[in-house]
Structure I
Amino acid sequence: MDVEVLSRLQFAFTAMFHYIFPPFSIGLGLLLVIFESLYLYTRSPLDEKITRFWIKIFAANFSLGVATGIVLEFEFGTNWSKYSRFVGDIFGSPLAAEGIFAFFLESGFLAILLFGWNRVRPWVHWISTVLVAIGSMMSAFWIIVANSWQQTPVAYRLVSENGFTRALITDFWAVVMNPSSMPRFIHTILGCYIQGAFLVISVSAFYIIKKKHLKFAQRSILIALTVAGLAGLVQPFIGHWHAVIVAKYQPTKLAAYEGLFETTKGAPLTLFGWVDVEKQKTYGPQIPKLLSIMVDGNPDTVIKGLNEYPREVWPAVNQVFQSYHLMVGLGMLFLSLSFISLYWHKRGTLYEKTWLMWFYVFSVALPVMANQLGWYSAERGRQPWVVQDLLKTSESVSPSVHWGEVLTSLILFAVIYALLFCVWIYVLNKEIQHGPESHEYAPEAGYTKTQEFMDAAITKKV
């Protein structure tokens, strides 16, 4: 069996499983800030109930995200030592920054977020919530910077030592602000907001169907739909910005996205379809000249096709085409659903639509799928390069790793991750079935009545 194929399969599996959880954490982080801000403004027991319930869901998700992410960094050394040697000087800088600027911020205030509700002032807890949300986004930022440099490498020089070539960083901030880092970061974060919002929508819809915690569910779903709608509205513009960068720096990826084989003046945009690589044909409805307009604003712009490049540097064209178009289609679905649902809410008919509530219960899987498809199309689309035009994936594998070792670890990861996934589902289901708890709020202190009573008793004893 091929070590490269197994190593790629292992990394893809562990990365995609890990990527289920950070978008939930980032999306819930923003919603927790909104929920708790409303709570501080209204001092409402309902807003307190909403905030405290979603903190518990956030905690269950955050722990799995941290645990599954550590594995990926070890794989760089075990399975991809040649890659690590080549990019270590550059890749290591943003990962170190992630640990210093993001993880410490996130983990430092996480304890206050999870356990400090009755132990600190409300505004202190709110600040902790904000900092944890910022920390989760900053963690994503530095990891995306490292990934984006591989897509659009800048600010480096190549050095050969002892028969090995490696890239050395020449300008740290140029690496941070490489051409694709900001559009990719914003695009990813908006996807996280949508995924987190649909988790809230899913649970709220479940309560509405069961006619439980109705005020909690209706307020939660309204806020989540608003977040999903706004994020979905901005997403196409950021996606367009990102596509322009791809057209400039990764033209084979853009050509694969659209199944474009021949260089074309006034290239059309394919809405959906199928790519026959052998016949070099793309079947499906097209909008004439729209791809050229989107890339350059000019309907006569020439877009390079795959035939401009050697066959060995083509990605898996139909796979990239399908994953990209499914991602875009799901994004349009989220945007449409959000605004239609908000319209129905305004008319007072949203919660009467039981079919829609049932759809929302299961719809939480769709943003997960969209985010996975987005990363798949981005990473599969740059193959065979692991670092664009500098290092191929086939040249990055550890020479001393045996296929049996990779296969064994892959099977063990699959078993362990399956168990972790079951535990995650069990914990979420237990919290959702239990539902939000009632907490009587004391505005002057930020404590529950029970906690005030206990504190008073302790003070008298002391």
Structure II
Amino acid sequence: MSKVLFKDATIVNKGKIIESDILVVNDRIERIDPNIQVENANEVNCTGKHIIPGIIDDQVHFREPGLTHKANIASESRAAAAGGVTSFMEMPNTKPPALTQEELQKKYDIAHQSSPINYSFYMGASNDNIEEVLKTDKEKVCGIKIFMGSSTGNMLVDNVETLNNLFSKIELLIACHCEDEGTIRRNFELAKSKYGDAIPIALHPQIRSREGCYLSSSLAIDLAKKYNTRLHVLHISTEDEIALFDNTLPLEQKRITSEVCVHHLFFDESDYDILGTKIKCNPAIKSAKDKAALLQALKDGYFDVIATDHAPHTIEEKSNPYIDAPSGLPLIQHSLPMMLYFYHRGELSLEFIIDKMCHSPAELFHINGRGYLEEGYFADIAIVDLNRDWTVKSSSLLYKCGWSPLSGYKLKGIVESTMCNGKWVFKNGNLTGEKSGRRLLFHGN
């Protein structure tokens, strides 16, 4: 029997910050109480540190199978553990894409062998695989992913009849990437007619425009309302889209939910001048006005979760000219420190950040036994030093791609240790080699 006792912890949980001890026995939290005394436990002195539930990231791209020169499940899940993330949900646009139950299962098999943290994988939808989609087990798979705008990979669903078919028949949560393909293509051709192959990166938010985002998001929402589908709209990037969502209902009553990503809150179009294609992503990082509006909308309850859309590429690929540089950036190791930037500025409370990164993803996806520091729950726990100043350096990056758009940035607040299912996967700044991740289970949509 394994026992770990967190002593003198400052716990952030369910909208409160309290001083208490936490006793973990094997893979579960057994007791939360001040001044716990127990024999044969490994004690962890948490004086001056904050204890949070493990972060749940509902949108990542770990590139395996087929794109493992960029990343793989083992490397990126280790980077996630170093960032306090204990559960991830990964997208289907790999090679081959997860468009059949067989290909989907292969990804679960890889994660079972290699991931230190918990995992789930979206089943992908295409214009012609609905029979495979309908076989998906809603208690064992986080959802169905529909790309309503082309991104990495070739999984665009642009057939209106197919969309109606998918939204009317799927009982699982549908997660959508929303950008209107026709709008993007027209904007791209217009830019190319003016600049040829030398389109400047600064035009990316005009090519992947706010109009394209709004058209697609509103279409997805109209379909969801028509068929009462459980819809989750990913990575909202514009002020225009905010009004499409409801901030009057509690999360458990919502059929339509939304996500905002750390990079759309942290960067804006002025950063293209320095970072260039390193921050090229879909949907694009847009104006400072959009960035400010997204933060306010997050505060006001329009967005239900905060995620990363972690999407690594090699630095060689990202160094290509705009047309050839792929979209996506690695973020999962630094998502919490990026959000702590807003905490230290007094714009977001710590309790609020933990709700949107830990509690709400668990509630939104109906994840069993995770997302909270509660007796009986799985021991997915991170220890955070809120006040440590540090600089992101290449030597500390755990991404296989070996780079970060945050390199050289000074941040405040860092994850010191991460436990998953009662096992240390990252301890005192170092990976432990444990592979204690488990398949996430869900209790319906």
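Read-outs: derived from the displayed coordinates by stated rules, not from any lab. Remember, predicted model here, so these are calculated numbers, not experimental data. Cβ atoms are built from the backbone, for glycine too; each structure is taken alone.
Could you tell me which structure in I, II was used to calculate mean count of other Cβ atoms within 10 Å over residues 132-139 as 15.9?
II
Can you tell which of I, II yields 20.9 when Kirkwood radius over Cα pairs in Å, for residues 100-299 alone is derived from it?
I
Taking 1.00 as the value of FRET efficiency 1/(1 + (r/R0)^6) of positions 204 and 436 (r between Cβ atoms, R0 = 41 Å, to 0.05) derived from one of the structures shown (I, II), identify that structure.
I
One of I, II was used to calculate helix-only ellipticity at 222 nm (-39500 (n - 2.57) for each DSSP H run of 4 or more, over all residues; to 500), giving -7500; which?
This figure was derived from II.
Can you tell which of I, II yields 2.4 when distance in nm of label points 7 Å out along Cα→Cβ at positions 20 and 396 is derived from it?
Answer by label: I.
Comparing I, II, where is mean count of other Cβ atoms within 10 Å over residues 116-123 highest?
Top value of mean count of other Cβ atoms within 10 Å over residues 116-123 goes to structure II.
Given a computed value of 79, 56, 40 for Cα extents along the principal axes in Å, which structure among I, II does it belong to?
Answer for the origin of the read-out: I.
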